[in-house]
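Pasting the structures here.
Just so it is clear, none of the values below were taken in a lab; they were calculated from the coordinates. Worth saying up front: this structure is predicted, and the values here are computed from it rather than measured. Cβ atoms are built from the backbone, for glycine too; each structure is taken alone.
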Structure I
Amino acid sequence: MSTLIVTNDFPPRPGGIQAFVHALAVRRPPGSVVVYAPRWKGCEAFDARQPYRVVRHPTSLMLPVPSVARRAARLVREHGCDTVVFGAALPMGLLAPALRQAGARRVVMLTHGHEAAWAGLGVGRALLRRIAEGADVVTYLGGYTFDRLSGPIPPEKLVRLTPGVDTEVFRPGAGGAEIRAALGLGDRPVVVCVSRLVPRKGQDMLIRVWPEVLRAAPGAFLLLVGGGPYRRTLERMIASLGLGGSVLVTGTVPWGRLPAYYDAGDVFAMPCRTRRWGMDVEGLGIVYLEASATGLPVVAGNSGGAPDAVVPGQTGLVVDGRSPGEVADALIGLLKDPAGARAMGERGRAWIEREWRWDAVADRFAALLTGAADLKDAGADP
């Protein structure tokens, strides 16, 4: 059995969807997967390390146009791919009929936050209905995304598939001491946020409330890990508030170093908020799960499916990402109660080990590819 994965979201481009699709691919038997993805800086070195073939599109974005359809169809024929996986259903799932004509017998489509957002618009619902006609299975992340998708997509086609977390990689003691030493942080309490720098994620809110946090927890440090288009705006905020000694934006960090940056924190916070009339929304938020696996309490925003990645009051807190008061109170409460915060982090790691193991996710994905999955949960809100 051979599988073609067609995806715009793939490493070394950073992001949660990219990490999810890669993790699914790398857990398939060696040689059984071909990935068709856009070019990205550093992709040659990344691709050479993978146990499967990666074919790069000439540009950094693919659209469901005839030239892309021809390349994908050629890969189906050349590699005898009987299954096609779309890393994100919208819009690339529109290619499903062409790839079936090329020989694919089964089509699996993954969905994330942006499909759930588009399901709220008439044109989006129409596109999703059309795309779903070409799919055998469409996956969803949790209760929020199921509720949004089950209108345009037949519920019997919807099956839950969430990211897993590698608890051997994301763990306490993953290198945080070295990061702290390199940044001169010593034993200062650290709030860390690992994410792309875009408005939805809420890094600006963390900066906005940081003076209040410092008044309650002097010496606290805010470590914003990641790169993105919002970086200059965030750095201007830091300068205007005089926070240069207590807030740092690292810029893009290599994948392999991310576990150490999580481990450098005492609290993880990403107060995401839905934007653009519901079109810019969090699908789940794997960073919360990775932080929990590292043993950190998490502060999550209430955008979309983000609350699905937290057990409120047990592994973390869910706040209104638009409320400075709620965000500040959550951070201050955890920083002023380090024993309680550590206990919350320990419960979070235990929850990840129990509920979010990659081996179970990989088995589920394998069953979806063959059609052997027990679909009793299809059409059921988890």
Structure II
Amino acid sequence: MTRRIAHLDMDAFFASVELLRYPELRGQAVVVGGRSMHQPVIQPDGSKRFARLKDYVGRGVITTSTYEARAQGVFSGMGLMKSAALAPDAILLPANFDAYREYSRKFKAAVASMAPLIEDRGIDEIYIDLTDIDEESRPLAERIKQAVFDATGLTCSIAISPNKLLSKIGSDLDKPNGLTILDESDIEARIWPLLAKKINGIGPKATERLTKLGINTIGELAAADPAFLIRKFGQNTGAWLHRVAHGIDERPVVTYSEPKSISRETTLERDLHAKHDRVALSVMFTSLCERVADGLKRKGYVARTIGIKIRFEDFSTVTRDCTVMNEVSDAGEIRKAAGECLKRVSLRKRIRLLGVRASSLSGQIGEVSSMSQVQGQFVWE
């Protein structure tokens, strides 16, 4: 039996959730990535005054943008101040991750009610195994899209094909609100003209190497001699490049996997000094520990190893880990262990990024204890 695998991707997910809160911004260039100070201000007449991208000062990055902002060259991952040169009048909104998680839960539950074999790939995308559902692909995809819209008020793009590789590519072909059906006969006409980097797994470095070899499109990659690819990229990678260029992907839809770690980190708006900015760093460090603890609690895990990550003003990065005697899941214990890690780091340079990580995870037996309140000042030395 030929497999039917769908990839469903929510359209500009974070920005679309914000547009539900602020429908007056529909059709405008909107960027998500500001701080709490960029919340809309209610005017005396009841109207809202929104922050503009040109007003942003700092080194934050864009979390997402509407398609109107993307048309001006503004995409996720770009620096906010750099993006202001491209779209100075774009609306700037702060991220609201609690809302995004709630809408993520809603759309996944809607899909699961119709097709329960789901691989969770993040907050805004999933794979769905539709092989055993007795319904034609297009009407089934339309019903799934409608169920997502009914549950969230948001649109999604979906592609159905024989494998995850083609569906991942296909869901991006007709965005937004797209519906794409692909099979092996479509590869030459619809897949081969695309840039090689459209294949999930071919990143910037591989793209650069392929370009130097005169390979730019998926079709050019498919035409390359497999022996040549193996010689240039090694046995495993070279053989993989040949297979994916021909649309071959036998990976199953994985409905459950154990997380290896839970981590949270933040890039500071300005470089902070461990001594002079001790209070501010303490607040941030405490918040990170609480967020890690919340992640453990929600997923039902305890951790045996706690670690920290610090990036300094010169972009050098250090990590430290420690193994605790008893598995932990509450913020106070995580903070205590992370503090022990920090004692092993020289803090002479200013800090630009701070992170906390919990690893060596195992399932919590019984009820996960309530997150204890974190008290006291963080000791940097």
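When mean count of other Cβ atoms within 10 Å over residues 63-70 is calculated for each of the structures I, II, the largest result comes from II.
Set I, II, criterion Kirkwood radius over Cα pairs in Å: the highest-scoring structure is II.
One of I, II was used to calculate mean count of other Cβ atoms within 10 Å over residues 39-46, giving 9.6; which? The correct label is II.
Consider the structures I, II: one of them gives 3.9 for distance in nm of label points 7 Å out along Cα→Cβ at positions 79 and 167 as calculated from the coordinates. Say which. The read-out was computed on structure II. Which structure, out of I, II, was mean count of other Cβ atoms within 10 Å over residues 111-118 derived from, given a value of 16.0? Structure of origin is II.
Which structure, out of I, II, was FRET efficiency 1/(1 + (r/R0)^6) of positions 87 and 159 (r between Cβ atoms, R0 = 35 Å, to 0.05) calculated from, if the result is 0.75? Label of the source structure: II.
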